[in-house]
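Listed below are the structures to be examined.
No value in this document is a laboratory result; all are computed from the given coordinates. Because the structure is a prediction, the values reported are computed rather than measured. Cβ atoms are built from the backbone, for glycine too; each structure is taken alone.
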Structure I
Amino acid sequence: MRTLPRFLAALLTTLLAAFLATTTHSAPDIQLNGDRAPMEDLILPAGDLVSDIEKGTTIIGGELAPEQTATASFTTEAIEAPIPFNAVVPHWTGENAEAISLQVRTSLDGETWGDWIAVHANHDWMEPGDDEIVGQMVLVPEAQTTHDYVQIQVLFGEEEDESAAPPTLSQMRLTFIDTTTGPTSDELVDLQSELDKDFPLLPENITGYPKPFVVSRGAWCQHPDCNYTEGLEYHPVSHLIIHHTVSNNASTDWAAVVRAIWNFHTYGRGWGDIGYNYLVDPNGVIYEGHLGGDDVIGTHAAGANKGSMALALLGTFTSGSTGIKPPQAMLNSSVELLSWKADQRDINVFDASRLPNLSWGLPNLMGHRDVYGTTECPGDQAHLLIPWFRDQIAARIGLDDPFIYADEQSTAFTRSTTGTWNVPPYMCGFNNHAWYTWSVNNQSASTNWGEWRPNIPAAGRYRIDVYVPYCRTGRAETGSATYSIFHAGGTSTRTISQQANVGLWTTLGEYSLAQGNGNVIRLTDLTNDSGLGVWFDAIRVLPVGAPPPPPPVPVPTNIAPAAGSWQRSRTVNFTWKIDNPEPVTVTTLQVAADPSFGNLVLVNQSWYGAPTTHTHTFAADFKDLYWRVLVWRTDQPLISSKPTRFGLDSTPPRSSINSPLTFTPFNGQYQINWSGTDNLSGVDRYNVDFRAANGAWTRWLSDTKSQSALFTPPAAGTVYEFRSLAVDVAGNVESGSNSAQATTAGAIRLSNMQSLPTVVR
């Protein structure tokens with residue numbers, strides 16, 4: 001068993017406060033103090049760069065330019081950082097800067113170097129329209145270690161647009177960060193475990209799929225700027241977005257990486273906080289990201305932040321040499337977190353819908369690239385797992401997808417071999433793929449067609465939906481895609497606007513389909529417009545003619561009178577509840593003195609529908625009564641609540657003071673004894689009064705369960721009188737008589753010795 005480190009144990013008190021703190025979304029007022037991780041920029045104009053290696057590059061007008069873009073590169077000399085660092089983020093500007101990529105390596109002494117790390121544009125950390133390219137974060141691989149030198153290799157790639165000018169580099173900016181000070185991931189796990197002991201989640205309080213173990217903000221983010229006070233915004237989550245942080249995968253201190261990303265997002269980008277809602281490291285440790293808790297709006301996908309939850313995989317998961325497949329521990333934790341949120345917000349991960357600030361639809365579970373189609377995020381090797389994520393989440397939360405799918409990559413789809421077929425970038429489409437062609441508006445120019453033949457398990461009536469992906473092609477989608485449906489009843493056509501329904505499942509209608517794969521849904525490139533996108537993606541069919549599922553079973557539950565209770569009024573208010581009352585046709589209340597309800601049934605009242613209360617007046621008191629509620633459904637057996645026993649006692653008890661009294665001269669006290677009777681609920685307690693002879697009664701003892709006490713006269717030589725008033729278990733109070741039940745006059749004088757009260761047990 002591991003022991004909590006001393007410094008972490010000492011922080012527990014202060015961390016509890018941070019754990020519960022509230023915060024803001026605006027950038028904090030920067031206070032340079034010892035608590036903040038060191039971070040500093042180094043700006044390198046291209047004209048000032050000094051090269052160890054120049055391959056086909058030249059400096060023209062202060063800009064680094066290629067002579068041949070396909071092979072041109074420039075390798076700087078060793079660059080000394082202004083501060084020791086464990087993370088560095090390169091930025092660059094220039095003409096067509098997106099066509100530029102970097103190779104970065106770091107060194108402790110400027111002589112022994114680590115491996116070259118490929119760096120591309122990190123669109124997660126950029127805003128639309130940014131002139132400066134933000135590259136991925138490069139990490140020093142050794143935990144708690146800083147380096148002092150960096151070397152950059154500039155690579156000039158081919159432009160996507162052949163008419164564009166060749167790429168050039170005008171300036172490079174390097175952001176150095178040192179987050180080596182702070183607890184490691186293992187220490188944070190131990191710390192969070194201690195924090196969670198103060199806020200245990202009891203099994204009876206868990207509703208739905210449980211939230212997995214998460215390292216909270218209060219544990220890993222201790223700088224004062226982590227706990228701001230204004231500006232947080234919230235919106236219920238309807239979409240789950242998977243990112244990757246585009247940092248290299250060699251780190252051995254993932255907590256330091258989380259701190260580095262927070263520093264860069266907060267200060268370097270001016271976002272005021274880390275953009276992601278959650279982050280998960282390769283070992284499966286989940287970190288709470290943006291402050292604010294459930295449904296807080298983060299900063300991770302412009303336009304799609306409201307209504308989405310961002311989960312960032314720590315690392316790079318592209319298909320290139322720098323990317324890896326997400327480790328299984330990371331995938332397992334990610335599935336658990338996404339399942340919790342999907343269950344909490346009733347998110348159908350197989351479906352698609354619109355976000356509040358976007359005009360197009362998006363998959364309810366998606367990769368970041370699906371929002372705009374302008375980024376690789378979360379990397380090919382992670383994005384390929386989106387269908388796997390859907391299946392895993394559905395299995396965990398019991399989501400039963402009723403649709404039958406026919407994907408354009410499956411044998412259920414065929415397409416023409418003539419014409420031109422295109423595939424969108426970044427694996428865009430329902431299952432990471434789609435086909436598209438360009439529309440034509442005359443029959444003679446039409447060449448492209450596609451057909452779906454879904455495998456129908458049984459003849460019947462089905463709804464047919466088609467999916468139109470939102471992908472970057474440079475052109476809008478057609479407004480008049482015409483589908484031909486060949487079904488059991490003949491042939492039907494349906495024309496829809498793919499442009500108006502982009503990113504959504506769109507219904508073609510309901511049709512009678514034969515069993516097997518003989519039914520055909522056909523789409524061609526012939527439309528009412530020309531030169532716009534015609535999309536061929538997945539279709540789905542839904543049985544609609546089957547009888548509806550049976551309604552949920554109504555369950556009656558007794559509420560009042562409660563079990564074992566006594567009612568002091570013969571007019572009794574009965575209340576109960578009925579879960580799922582819709583199918584109830586008749587409701588009956590029964591009250592009996594017989595637990596089997598075989599005889600002595602005192603109430604047998606029925607109503608149509610599902611009432612939940614009734615008042616009944618009984619003719620007499622009863623020591624034992626039993627009540628239950630029966631509900632009937634059409635052609636279904638009755639359902640009974642669990643019988644509840646109660647008592648009815650409306651008769652007050654009786655009591656009296658035992659006479660004569662006894663007096664002990666030794667202490668000047670009178671021994672007072674009393675007793676009472678009640679035939680039903682029984683005597684519970686007593687009130688005892690006294691008075692000077694023929695005076696006003698004064699309460700001596702209140703709600704006592706004793707039957708004996710010593711009385712000290714307030715005034716010597718005065719005669720005092722006594723009476724008792726009993727209260728039974730049902731709450732009936734004995735009516736008070738003005739007559740005295742006993743008096744000190746005539747008390748029996750005992751010998752001159754101490755007398756103790758008699759206690760009746």
Structure II
Amino acid sequence: MRSTNLLIGSPLERVEDFRLLRGRGQFIADINREGQYHAVILRSPVAHGLLRKIGAASGLQLPGVHAVLTARDLGPDVPVIPLRLHPLPELALFCQPVLAYGKVRYVGEPLAVVIADSQAIAEDALDLIEIDIEELPAITDRVNAAAAETVLFEDHGSNESIQWYAERGDADAAFASADYVRRETFKVQRHAAMFLEPRGFVAEWDEAAMKLTVWGAAKVAFANRKILADAMDLLEDQIDMLEGDVGGGFGSRGEFYPEDFLIPFAARHLNRPIKWIEDRREHLMAANHAREIECEVEIAATKDGRILGLRGHSWTDNGAYIRTNGSVAPRNAAQFMSGPYAIENVQLSTSMLTTNKTPTGTYRGPGRFEGDFVRERLIDLMAKDLGIDGVEVRRRNLVSADQMPYPLATMTPYESVTSLDSGDNHALFEQCLVEFGWAEKAKLQGALIDGRYHGISIGCFIEGGAAGPSEDARIVLETDGSFSVYLGSAGVGQGIETIMGQIAGDALEVPFRRVRVRYGSTNHVMEGYGSFHSRSTVMGGSAIVLAADALREKLKTVAAAALSCATDDVTLEPDGVTNGSGTSLSYGKLSDEPVEAEGRFKSGKYTYSYGSLAAHVAVDPKTGQVDIVEIASTKDVGRMINPATLNGQSVGSIVQGLGSTLLEHLVYDQNGQLLTGTLADYLLPTADDFPNIHASVCELAPSPTNPLGVKGAGEGEIIPVGGVVANAVAEALAEFGVEPLELPLSPPRIWQMIETKRQKSKERRP
């Protein structure tokens with residue numbers, strides 16, 4: 001890497017935007033193969049029941065219908081989707097079969113696949129298929145899950161699949177010696193990632209070559225290839241997983257779903273290309289949900305506001321099955337609830353519950369959003385009880401720079417030990433106060449202006465990133481003098497072509513125009529772990545640095561032979577090579593054959609970006625409407641690759657956090673039917689909802705865990721939004737004594753809280 005970087009740190013425009021803004025992107029809906037059929041999924045209309053019969057005869061008689069595939073067509077053993085992360089043996093029972101057999105466990109569970117000449121014909125066939133399901137009582141909340149009158153998995157005998165434990169220090173002793181203890185119950189609602197482009201696949205089987213090609217891969221193509229190969233009894237090198245342009249991911253896209261198997265299986269079964277694209281309602285009922293959690297947590301502190309410990313238990317509603325990454329959020333909610341604060345004593349546990357709802361998975365900041373809501377609310381409640389300013393309480397408890405690396409709680413049973421790698425929380429906190437204008441806005445606290453009460457609040461967060469174990473990169477000097485960079489990382493809309501091109505350009509010491517970034521195929525590199533957990537830049541970028549170093553050494557050897565000199569006499573220039581006598585060759589004339597090198601970056605340590613976020617809200621007491629007036633955030637990412645794309649990530653993350661806090665809610669009735677299954681009733685933030693957002697990013701503490709010094713930065717600002725906005729609402733409505741403990745902060749909920757306090761106040765009057 002050149003001593004003075006010309007590309008890293010520059011706000012280059014995204015190169016992919018030239019293609020996308022002109023309508024030249026190629027999304028999965030744009031992929032068509034000659035002779036393809038279309039697939040539609042028959043889904044369970046009931047939440048819980050015994051599957052007695054699927055009668056496909058009438059559907060098969062419809063002209064243009066070629067097959068109706070049920071579990072019987074898959075062979076004696078219906079494939080089950082394994083866990084990708086934290087594959088504990090005791091969780092295997094709760095993994096999802098690709099098609100239901102014997103029993104259905106949620107509305108939307110796949111029962112069969114209809115293959116026809118067109119999607120319309122396949123959908124018509126759905127109405128002709130007879131389904132006989134003997135309904136059973138539906139489990140839809142923590143109370144009836146715990147009652148165990150009905151269990152989803154009889155062999156287990158309980159609707160609690162597993163408990164996780166996060167422990168540090170001696171929490172019981174800390175609480176026994178504390179001057180102050182407060183315990184509260186918090187709830188975070190079920191909601192979803194809701195990326196712009198729904199899921200889809202095109203699969204094609206080549207009988208002669210015994211090769212399967214699948215278009216529509218995303219996020220973790222290599223992992224999904226392995227799962228698919230095992231399920232279809234193929235070798236991994238018999239499958240090519242291809243990723244095109246992707247309309248957002250946010251954790252939910254790219255995990256292995258039933259359709260990841262069903263569409264390739266149908267293609268091989270019929271020896272025809274098969275295309276499947278889900279619609280929005282199908283997406284809302286079938287793709288991973290997230291977040292739903294209830295926490296009973298208490299905080300212990302000294303009388304001067306020093307936090308001594310956190311203790312409590314959480315219950316997560318994981319839905320009907322545990323999908324590939326379904327245990328991540330429950331674990332994270334416990335392990336990372338302490339956040340950036342020096343809390344020496346932690347004893348937190350989480351129960352994962354099975355219910356008759358769509359299974360859950362990860363969504364941007366999984367578990368951390370939930371944990372931050374709980375912790376930041378508890379800190380503000382504690383500060384009020386102790387009569388100490390909330391800003392000062394946070395100052396007193398933030399992990400200091402000289403405490404780094406700072407250990408977090410240890411997680412069991414799948415043991416996880418981690419430490420905050422570096423940082424100056426206090427500096428970021430003070431910067432956020434200044435950029436937000438806290439001193440000037442403090443006079444607005446609780447003020448009634450034009451019929452609305454105003455409130456401000458600030459909170460802090462950490463964002464984990466760089467999940468290992470490794471990532472691959474391959475760089476090729478092409479015969480035209482360009483450098484092709486091949487990655488195992490995936491593109492999910494985060495600007496990977498631009499960012500990785502900047503890293504490669506500086507590592508190779510060549511102009512940006514010479515670099516072409518290639519990703520999204522399992523045949524590009526030997527192995528790839530993909531894009532999740534804010535890992536792409538750290539892991540993929542570091543792999544590029546290693547590959548570039550190796551390639552530069554190879555180029556010196558090739559150049560020495562071409563220029564008839566020693567390798568030590570070769571100098572690599574931006575556009576070619578020279579020897580000690582001044583003879584030069586352009587990269588395009590250096591070799592008649594491509595020259596390539598690979599790099600693999602391994603790491604077992606997370607990086608942690610960190611920061612603070614402040615919010616100003618205005619609340620209408622007559623309607624309960626919460627309006628966001630202004631938000632300011634500060635974050636340290638160790639080292640910025642592209643400030644422009646990073647700012648986009650930060651602002652987008654805040655907007656998603658506002659949707660999660662104020663609007664989005666997946667609601668089920670007592671029968672397990674999804675009531676908010678369209679965009680008419682599942683509310684998302686729009687341009688009209690955007691507040692005045694200031695997102696500031698800096699480079700105070702480079703990470704010591706990777707050669708670039710970068711930290712993952714794709715998720716950070718969504719994490720604190722729920723807690724900070726809830727605290728701001730509480731400050732605005734201090735006159736009424738309103739203390740939100742549950743999300744979303746919808747107008748009916750806020751209005752009801754105000755009215756409840758008003759009625760209690762009236763009852764107390766003589």
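Points worth noting:
- Which entry (I, II) yields the derived value 0.00 for FRET efficiency 1/(1 + (r/R0)^6) of positions 594 and 730 (r between Cβ atoms, R0 = 30 Å, to 0.05): II
- When volume of the Cα convex hull per residue in Å³, for residues 218-393 alone is calculated for each of the structures I, II, the largest result comes from II.
- Which entry (I, II) yields the derived value 4.9 for distance in nm of label points 7 Å out along Cα→Cβ at positions 154 and 234: I
- Answer label among I, II for the case where FRET efficiency 1/(1 + (r/R0)^6) of positions 186 and 362 (r between Cβ atoms, R0 = 30 Å, to 0.05), calculated from the coordinates, equals 0.90: II
- Of the structures I, II, the one that 27.5 was derived from, the read-out being Kirkwood radius over Cα pairs in Å: II
- Each of the structures I, II was assessed by distance in nm of label points 7 Å out along Cα→Cβ at positions 114 and 586; the largest value belongs to I.
- Label whose coordinates, when distance in nm of label points 7 Å out along Cα→Cβ at positions 122 and 410 is calculated, return 3.9 (choices I, II): I
- With respect to distance in nm of label points 7 Å out along Cα→Cβ at positions 354 and 650, the largest value across structures I, II is given by I.
- Structure from which -8000 was derived, helix-only ellipticity at 222 nm (-39500 (n - 2.57) for each DSSP H run of 4 or more, over all residues; to 500), options I, II: II
- Entry that produces 3.8 once distance in nm of label points 7 Å out along Cα→Cβ at positions 106 and 306 is calculated, selected from I, II: I
- Which of I, II leads on relative contact order in percent (Cα under 8 Å, 6 or more apart), largest value: II
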